[in-house]
Each structure stands twice: as structure tokens, then as C-alpha cells.
Structure I
Amino acid sequence: MARVALVTGGTRGIGAAISIALKNAGFNVAANYGGNDAAATAFNDETGIAVYKWDVCDFDACGAGIAKVAADLGAIDVLINNAGITRDATLHRMTKEKWREVISTDLDSVFNMSRHVIEGMRARSYGRIINISSINGQKGQVGQTNYSAAKAGIIGFTKALAQENASKGITVNVVCPGYINTDMMKDLRPDVLKGIIDTIPAGRLGTPEEVADGVVYLAAEQAGFITGATLTINGAQYIAG
């Protein structure tokens, strides 16, 4: 029987690529989304991947959503915590709301989702949790104290949870993408985009599919001895020591 994988923020951008790659690798995939019904419907029509709407910032909604996925598809074997937003501003101009929105969506959601699946994974002695962080969680970024803090927190969360559950057949890893060719990047002015690419030794943006392939590798049963690891996918723009 196919393993069940749940991807948060799984109907657009990097999340959509992850959902599709997992399906192609033989997983039974559920894609969570938060608000864009039209995009989720189009994604479902195009891929056949089941979509489920709930707010990952809401602990109880996560529990109910996960229970619905489990009832429809089976117990969740693989969780990809991908959902995230940005609300950029330098700290001296950042509002409390911008701070709270990003911390809640990008970091609290990782707890909310993981907490609801971890006991079942421990009981079954199997699980894969893969958290999507960012290059800016590793090195920081001007105008992103909120985002960088959340994404750095995900890395620490991953390392601690990996140690707690290694003896239970559960791996917990984190993927840190650099600048990836998503719709957000396509909206940048050409001169701004060129300035970003000039800082990437590989000389180009990454693709969502390259990130997705890394996630599929970590989700595989054969990756059972890899846990607490940080996989950087950034074209050598930043190399952590």
C-alpha cells in the first residue's frame, strides 16, 4: 500500500511541485491550502491530487484537517511542512501584526501540524517529517527579521525533534531553498532579478522541481538513516559551515 504524504501549502509554487513529485514517486498525496480556492480547484483538476482547506495557524483546525485526511486516505506517514508567507519590512518599520502573521504561519504551523501526527508516527514506528526553511533562515536578510527568525526556528525545531524520535523510526529533516523561480520571483523588476542572480554562483534561479526532488529523496524509506539534516538547495549562494 502506498505511503500517505501530506503537504501544507501544497497547491501552489514549491508546494505544488512537491505534491506532484511525491505523487509521481508513488505516494498517496494530500495537499493542504489556506485560502485560494480557485488555485486549489485548478490544481486538483490538473493533477488529481486531493486538496484540503484549513488554516495551519489554527491548532484545532490542523487536528481536524489531519483527521479528515487520515479518514480519506489513511494514516499520515510523511508530513511536509511547507506553508509560509512573507510580510517584509525593516524592524524599525515593522508592525506587530506583520511579525505575528509570519511567526504564526511559518513557525507555529510547524508545531501545529507536527504535534498532531507525531504520536501516530511513534505508535507505528515510522514517519518522515520534512520542514521547508529558507536560505534566509540560515544567513538572515535585510527586511526579513520576522521571516528569518521563523525560518531559523524551523531549523532548530527540526534538530530537536529528530533527536527525540530517531529511535522510533521517524526521521525529521529540513530543506533550505535559495532563490527559486516561482511566481513571486517573476513579478520582480528585471534589474532586481538580475541583481539577485548575480549573487548566485550557479548563475541562475533554482526550480521548484529541484526542491521537490530533494524532498522526495528525504521522504523515501531508503533515507531512514538521514535525520536532523539540513539540505541546502541554493546554487552555492550560501554555504553553511
Structure II
Amino acid sequence: MAGRVALVTGGTRGIGAAISRMLKLRGYNVAANYAGNDVAAAAFKEETGIAVYKFDVSDFEAVKAAVAQIEKDLGPVEIVVNNAGITRDSTMRRLDRKMWDAVIDTNLGSCFNVCKAVWDGMNARGFGRVVNIGSINGQGGQYGQVNYAAAKSGIHGFTKALAQEGAAKGITVNAIAPGYTDTDMVSAVPAPVLEKIVAKIPVGRLGKADEIARGVLFLIADDAGFITGSTLSINGGQHMY
């Protein structure tokens, strides 16, 4: 329903920015979280008119305070898109504990932090939509991404468990597992490696951020109440199961 408040974490760049823009276009009142790039966030706000909020999604207390501020500014958060994510890629031999913790806390811990902050309100109102952004690499694994794959795989399990808690209260919890999408993160991959990746995608190209955003739009709709605990794979046919 137009006017519902939607919080998108990592919502000013890449897939998150596409989600934020599309939700605003469809009438949702969007709060876009970002972590540290003030210049990019200011430019995004200027361009889109979307409210931006700077906070660390891996910090439980910071998330709690930020959600309280968003609800004061915009109204109750009824839709959450847990999109924030980072990479610290390395093989196990070189991966250290700080790299592990950073990815687990940001990519997976943030899902708990944000959902915890909005869950009581969603229960009280009898409505909520949560979409957690996983990854094809959380489904099939990826060399040099033990931490990232573990976090994203954890998101899929988190989604299925929380969906069972929310179902009777009008809250749906779903996940989207994007494949390789044309974002800054993927663009940083060396060209020879990227060519090999694209060669394995049956549709023969990278995904587009708007294609992931359309999946989010489908899952958060008021009339999507019978879809919960699901993972929607948007990957060009690269991984099917």
C-alpha cells in the first residue's frame, strides 16, 4: 500500500539504491541507510528526495536508535529490506578473524539487529514485510568467500525460521538470492575473471539492479501475504535448485 514506510539498508548504492528508487516510485515512504560515504549519500538524497540515515547496521544499539529516529521522522517501519553487505574475500589460509567477523556482523548480524528493532511494532500492528538479500554464493558457495558465503547462507536459514514466527501475525519474511549483478562490487572483479563468470550464466549477461528491485516490490506487496519463508533466486539461470 502506498505510503508505508520502508527501511532499506545499504540503500544508497548498487542494488540497494535501485530498491530505494523503485519503492519510492511506487509510493512507499523510503528511508535509505548508508554506512560511511557521506558525499555519495548526499548526492543520492539530492537526486531522489529519499531520506538517508547514517548508521552501522552491525551495531545493535546504533540500529535501535536509528529505527526510533526513522519512526519519529516518517512513521512506523512496516517494510524492511536487509540489503547491507560487504566483502572481505580471502582463502582460508589468509582469512583472519577480523575479516570473518566484519562480514558476518555486517551481512548477517544486521538482519537480526534491524528485525529486532521493528519486530514488536510489526506484531502489534498485525502487518510487516521483511526481505533479506542473500546471494547465489550463499546457495552454491564460492572460492575465497568462506565468510561471505557463510553469512549469506545464514540469511536463508534466518529467513525461514523468522517466517514461522511472523506468519500468524501478518508478517512475511522472504529472501532474494541475486546472481552476479552489474554493480560497483562486481565491476571491481578483474575482466578475465568476470568473463568466465558471465560465460557460466545461461542468459549470457550480468543481472541489472532493477531486476532485483522488481523482486523486492513483488514480495513486499500488501497482497503477497501468502508468500513467506521463500527464497527467490534472480540469477539468470546460473544456479537452480
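Throughout, read-outs are computed from the coordinates displayed, never taken from laboratory work. None of the values given here were measured: they were computed from a predicted structure. Cβ atoms are built from the backbone, for glycine too; each structure is taken alone.
Can you tell which of I, II yields 3.5 when distance in nm of label points 7 Å out along Cα→Cβ at positions 57 and 217 is derived from it? Checking each candidate, the match is I. Structures I, II were shown, and distance in nm of label points 7 Å out along Cα→Cβ at positions 41 and 121 at 3.4 was computed from I.
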